[in-house]
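In structure tokens below, several structures.
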Structure P
Amino acid sequence: MRYEFKLITRIGLALILVLLPIDIFYLLLLKPTLYAASIFLGGYNPIILEDSLVINNAVLKFIPACIASLAYLLLLLLILTTKDIEIRKRIRLFFIGSSIIFMANIIRIDALIYVYFEYGNEMFNMLHLFIWDLLSSVFVAFLWIALVKIYGIKSMPVYDDLKTLYKQARNN
């Protein structure tokens with residue numbers, strides 16, 4: 001398959017993903033996230049109601065940010081905008097990366113719920129904002145770097161495509 005066709009396909013998919021509502025990841029992952037989080041919260045006897053966990057009459061509503069929707073999207077965009085990765089490897093990267101994001105998110109959710117009930121709302125808010133503002137973006141970046149190293153990916157997202165297009169334009 002020619003490079004230009006592959007590039008157009010990858011960029012087209014990336015644009016479609018960016019233009020789609022982020023709610024797609026939310027809708028796909030809400031129930032699995034609620035059920036997985038509730039498994040480890042057995043001592044609190046959580047009840048799952050639509051988009052919430054109810055614990056001790058406290059309703060903990062899950063919004064797209066709680067599901068880490070943007071983390072999955074960012075991972076997928078990094079994978080799609082990286083040159084010279086075979087389709088099977090792209091799928092594997094997304095599956096493994098998404099699994100790691102999912103597990104880390106369940107740990108985050110359960111830890112925050114524990115802090116909420118054991119240390120109060122103020123400590124919960126402080127920790128929640130710290131994780132949201134700093135750790136979430138850094139986590140996806142480190143995950144991507146780890147996947148790149150493990151799978152021996154030599155290309156950089158966007159940059160290597162631009163470099164290739166520039167070389168092709170100079171040669172024509």
Structure Q
Amino acid sequence: MHLLKTAGLTLVLAFPAMPLTAVEAPTGPVIEHYGPVFDTSTASFKLDPSIRYRAVMDVSDSPTDAAGLNRSIESAARYLNMHVRDGVPLSNLELAVVLHGAAGKDALSDQAYATRFDTSNPNTGLIKALSLAGVKIYLCGQTAGYRGYGIEELNPAVTMATSAMTVLSRLQVEGWSLLP
């Protein structure tokens with residue numbers, strides 16, 4: 001039993017104390033060191049391993065700390081890891097990531113990133129691992145133009161697109177599901 005006193009009220013909480021630390025989840029099997037996922041073998045809603053899953057992730061946010069990994073991009077690794085763990089073959093997964101807005105900086109090469117932010121790009125290893133797993137990564141050309149990023153400054157795994165809106169609308173017309 002726990003007592004909580006606030007604003008002149010005393011609340012009696014009758015539940016066991018829970019640890020305040022988060023449980024760490026393992027990574028892999030597709031993207032090691034990124035995209036931790038928890039075991040859901042007891043879940044009632046299962047994925048159909050015979051379906052071809054085509055998804056495009058819309059990523060516009062990025063950490064304000066230039067040395068911080070973009071957890072929204074890391075969600076792409078999580079997507080692959082959890083689907084393969086749930087029995088979907090990697091060959092049945094097509095994934096694209098569209099970077100725009102603040103996330104545009106995460107598409108830069110280490111050299112270009114270091115020139116602009118005085119540190120190497122913390123997303124380089126993640127982007128390389130995603131690319132090796134077949135994920136297509138696009139940078140909004142409008143974001144690049146607005147922020148002054150030249151195509152020669154991009155990570156080699158990133159493709160410049162006309163705009164984020166263009167990629168998102170085209171892939172959805174082609175049957176891809178949008179993961180905002």
Structure R
Amino acid sequence: MLYVALLRGINVGGKNKVDMKQLKGVFEDAGMTDVKTYINSGNVIFSSKIRAKARLVDQIEDGIAKHFGFDVPVVLRNLAEMKALVKTIPAKWTTDQKMRCDVLFLWKEVDRRSVLKEFKHDPKMEDVRYAGGAIIWRIDRKDVNKSRMWRGLFGTPLYKQMTIRNCNTARKLLTLMEQ
């Protein structure tokens with residue numbers, strides 16, 4: 001089965017530095033095949049015969065901790081899940097100079113439609129949607145600093161149960177998975 005592993009909190013502000021070449025080796029040492037990384041934020045596409053996500057996550061997190069010496073939470077998505085997610089992102093939503101669109105990948109413990117109630121946002125300037133395993137957030141760049149959502153989210157228990165990629169990265173990961 002084909003997966004993408006999304007690592008949380010690496011290579012941010014000089015903390016939890018993870019070299020992508022070494023990370024690829026950790027996955028290969030754990031028996032994963034067709035391993036490729038994409039950008040420095042911790043995106044690893046790979047194949048595995050293991051279908052139990054919890055088992056895979058444990059194996060990956062253990063390998064990372066042993067190799068790099070610190071814990072890194074990981075969330076997995078398979079090809080079908082990534083296709084479904086990317087399909088829900090409106091085509092005109094992007095991350096560019098005029099707009100910002102992020103995908104907040106949720107851990108299973110918080111993956112439910114009702115989680116939207118925990119995102120305080122201003123519907124006049126922000127779009128927030130649940131998309132099975134993720135929240136998709138969109139705002140015009142000129143309004144980013146006015147966002148109520150980010151101010152109310154950072155540092156919360158919910159924030160610690162997600163990893164964030166911009167929508168361009170989510171789309172690119174799907175493209176790489178389909179190649």
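Once distance in nm of label points 7 Å out along Cα→Cβ at positions 52 and 108 is calculated for all of P, Q, R, which comes out largest?
Going through P, Q, R one by one, distance in nm of label points 7 Å out along Cα→Cβ at positions 52 and 108 is largest in Q.
Which structure, out of P, Q, R, was distance in nm of label points 7 Å out along Cα→Cβ at positions 68 and 140 derived from, given a value of 3.8? Before the final figure, lay out the partial values.
Working: P: 1.1; Q: 1.9; R: 3.8.
Computed on structure R.
Every number here is computed from the coordinates shown, using simple stated rules; none is lab data. Because the structure is a prediction, the values reported are computed rather than measured. Cβ atoms are built from the backbone, for glycine too; each structure is taken alone.
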